[in-house]
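Right after this note come the structures.
Each value in this text was obtained by applying a stated rule to the coordinates, not by laboratory testing. Computed from a predicted model, the values in this text were never measured in an experiment. Cβ atoms are built from the backbone, for glycine too; each structure is taken alone.
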Structure 1
């Protein structure tokens with residue numbers, strides 16, 4: 001039952017009968033918390049037409065609704081605001097409809113496909129806190145779009161070539177063996193492959209900076225020193241050898257990258273993220289040159305005297321952009337033009353979404369503008385989900401300086417913090433858990449805390465992550481919501497142990513305000529999913545899950561459930577509790593967060 005649509009239709013009928021010829025589009029809004037009611041109709045727009053005071057119009061429509069609408073029980077008028085309260089019968093019907101709808105919370109198929117590209121790691125370092133926000137956003141948006149009825153393809157492009165990769169390779173060649181000639185490996189070091197290669201990326205930067213400082217001390221300008229330092233020259237030569245297919249260089253590149261991939265796989269598995277297709281920059285960086293030639297023929301691009309190819313995007317509010325160097329080598333935009341074409345050829349998606357930090361806003365504006373100029377059929381379905389960076393209480397992270405927080409370390413830290421918080425709050429309740437059950441619970445709480453903390457903030461906002469705050473069992477956190485779900489499951493288990501069954505429909509009357517609030521909020525779940533899907537904002541779902549958990553706790557504190565002696569009310573409250581638990585599980589699932597059945 002869609003009570004809002006019914007009330008809107010009834011108000012339309014009321015206006016037509018009371019004020020013939022004055023009917024217009026009826027809009028409802030949620031009633032403010034300080035007033036009684038669920039829906040509010042604003043009467044101010046009708047005052048000039050009807051030549052009546054706003055409160056008088058509200059009173060007349062309210063009386064008509066109470067007499068004629070099957071879902072309205074009472075009303076109150078505050079100046080030009082008609083606040084409408086629903087009848088118990090309407091609440092009960094809404095609850096029954098939701099409780100018996102197995103597909104509740106999943107919208108009908110849109111008949112369209114969407115590709116979501118996220119993660120995009122480099123193979124010179126492990127995933128870090130910034131990558132976690134990216135992965136959690138991409139994974140959650142994918143889940144939300146599926147719930148909205150889209151066919152979703154999750155893709156990842158791995159940045160596995162280039163100067164930054166060669167820096168780790170060169171450092172490994174320089175520092176990777178001991179005095180006996182034994183080369184360090186993930187097995188000998190006890191490090192995951194991505195952590196091991198990240199170590200060498202940091203070692204390169206330290207050695208490179210030392211060279212630059214020495215050259216500057218000898219009178220070279222810093223700018224010249226950074227470009228001509230011997231280590232930088234060696235890196236450039238290594239990249240040239242790789243591009244030429246030098247067997248030794250390619251063999252080293254493959255070995256180190258494979259170590260990194262193995263490390264990535266462990267992290268992806270631990271955070272519950274997967275991809276339908278992975279692209280590699282080493283396979284795609286040459287793509288796009290044919291597109292550049294096509295653009296020259298169409299007059300979209302132009303060639304300068306030095307042979308470089310450009311596009312003038314000043315009409316789009318951008319500037320002139322290089323798309324091919326004078327020596328014929330690609331730049332990033334060249335590669336992305338080709339890769340975007342390739343992805344469309346592979347999947348033919350109606351929409352492509354890139355989850356990439358906001359420092360790349362300009363790049364994507366240029367990419368999309370070029371593809372529109374080229375007349376690509378998919379060009380109007382491209383979207384950059386731009387998100388803000390994540391800082392720590394200690395400040396900004398820098399990979400080269402080794403000041404980033406590795407994803408694996410952060411997950412472990414959050415899990416440990418969740419373990420301590422849960423142990424302190426449980427007061428012996430976890431004694432019945434086996435060691436394996438405790439470990440699984442703490443991992444669920446830790447990862448839930450981390451995901452929820454990073455997803456509850458609007459994606460576009462820069463944010464600061466505080467591990468200690470994320471695991472708090474009180475307030476707007478993942479563990480708080482997880483705890484409420486566990487509490488509901490405990491109630492349902494105890495009810496079953498006493499022989500109570502939830503067969504049949506709810507028949508209760510005289511519902512309390514907090515019960516009405518719960519039912520109303522539950523009925524809004526499909527709308528919240530639609531809003532989150534339209535704006536690519538998991539934060540909408542996070543806020544909804546928190547609101548639902550918070551109101552359930554108010555319901556739990558105010559009304560008796562298992563001690564209720566009225567069997568009709570008992571059944572009603574158990575059905576309501578079960579539906580809240582199921583909806584919390586579904587909502588948290590859209591964030592990629594599991595919820596425990598007991599805590």
Structure 2
């Protein structure tokens with residue numbers, strides 16, 4: 001080959017590569033000189049690459065495998081009102097410090113190739129705002145110093161407790177008192193949960209005996225407290241600040257977003273919050289600490305929180321371990337009617353302290369008007385315009401006159417922004433609260449999951465116009481082929497493994513709140529009496545389920561009923577299999593006749 005040809009051939013090959021469509025549509029942070037494992041602050045430089053990818057319409061943004069560090073210095077700061085986070089007093093400004101902001105991204109895949117993103121201080125790691133067809137994959141997210149402090153009871157004797165501090169925690173002893181601090185923050189509002197390392201249970205605890213006790217450092221990482229409490233040696237106490245001033249990830253008013261093979265190993269404030277977004281898929285997302293850290297907690301509140309979403313929410317083949325609150329919570333928001341303006345306009349108000357200020361209605365949305373006392377959706381309306389009066393109040397005008405039957409404290413629920421739900425093949429463990437909270441009027445399926453020792457009900461279906469104001473009544477729920485192991489050891493409602501507990505004060509069998517709930521083919525391995533509690537439900541099927549007695553935990557509930565139904569109708573229990581030694585074997589009824597329950601093809605149950 002002539003020398004000239006040999007010289008130009010590599011240049012020609014490179015030029016052809018640049019012309020290849022897939023190459024031209026890909027941008028890598030390496031192209032901007034950003035390399036992993038430098039431990040330098042990459043926040044601002046990576047944000048420039050993100051902005052360039054969105055501006056030029058790239059379809060792929062890639063990272064080399066390795067560690068990338070994100071600090072608040074150079075981060076974008078934006079005001080976001082996020083559901084279930086903080087009150088005006090706790091966090092009046094609502095400024096989020098964002099590690100990576102994707103705004104108006106379309107048709108973009110972010111591939112970490114196994115990269116580890118390590119965040120510092122208090123940050124919201126990733127925000128997707130007004131995005132469409134975006135996928136995050138092969139990414140791991142963690143914090144250098146989590147805002148959770150963990151410690152193990154090492155020695156308990158003679159009015160003293162020695163604690164081994166987890167290596168990632170930071171503390172100081174000032175004037176004989178221990179203080180928790182981190183990168184630019186200090187814990188001031190304490191909330192504690194204790195993990196029993198033998199029983200693998202999580203229970204609410206208290207930091208006060210240590211906050212007020214004389215503390216002495218025995219050696220780095222071991223602290224002795226003068227206190228009369230006698231905890232169980234080997235157990236782990238976890239402590240956090242209650243203020244939810246950031247979130248793990250925020251998906252806001254977006255469409256067709258997928259997380260796949262993503263690890264969220266610590267999230268501060270609240271977890272992944274999807275808010276008024278459409279079609280969200282979480283597939284093989286691990287919400288648990290990285291094993292090499294030795295930590296046990298991965299989020300200071302919920303892992304996945306879906307507020308006012310629509311389309312389909314899919315959570316599939318995920319693993320949840322180490323939350324200080326619920327792994328999955330799916331709901332809308334009821335706003336209370338506080339005034340009437342003419343014939344077709346209502347002033348409505350966000351009622352719960354931690355949920356307000358976000359866009360809860362849009363023109364042409366269909367809403368339900370509901371009586372808060374009965375939780376009855378009594379008629380619908382269509383929104384014409386939305387006016388923001390202040391952070392708490394909106395003025396809604398409707399296409400037609402508002403109903404004359406409105407009563408004091410009635411609410412408006414957005415029916416357009418409600419999702420179909422599939423929760424399948426997931427594993428839930430190490431949480432002191434529930435496994436799944438679910439309220440949606442559309443089809444919902446919870447199947448082939450394992451719930452291992454959730455502190456409260458593994459599945460809770462509410463509908464609330466009194467406390468959290470989380471809407472709304474369900475119409476089509478199937479809970480099938482799941483395994484429930486020793487759930488509801490520290491709470492309920494009524495310590496039931498599955499609980500259906502709307503907030504209605506008026507319980508009337510003729511005015512059900514929930515409809516058509518089927519619980520089929522599940523295995524309940526339980527140490528206690530309660531299995532199912534249901535209130536104000538019409539069409540409740542409990543078929544072909546198996547109940548097995550376990551003995552590692554001790555019965556503790558004051559509720560000695562296997563089934564407890566309050567104001568329900570059309571209850572059908574069939575094909576029930578009871579292993580020897582199960583507790584209860586009875587049905588308790590309130591506000592309903594015995595004829596409302598049918599039992600067939602099952603061991604005899606006593607109806608009380």
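Couple of notes before you dig in:
- Which of 1, 2 leads on relative contact order in percent (Cα under 8 Å, 6 or more apart), largest value: 1
- Structure responsible for 1.01, with Rg/Rh (Cα atoms, Kirkwood Rh) calculated and labels 1, 2 on offer: 2
- Identity of the structure behind 23.4 (criterion: mean count of other Cβ atoms within 10 Å over residues 95-102, calculated), options 1, 2: 2
- When distance in nm of label points 7 Å out along Cα→Cβ at positions 175 and 439 is computed for each of 1, 2, the one that comes out at 4.4 is 2.
- Among candidates 1, 2, the computation of helix-only ellipticity at 222 nm (-39500 (n - 2.57) for each DSSP H run of 4 or more, over all residues; to 500) that gave -18000 used structure 1.
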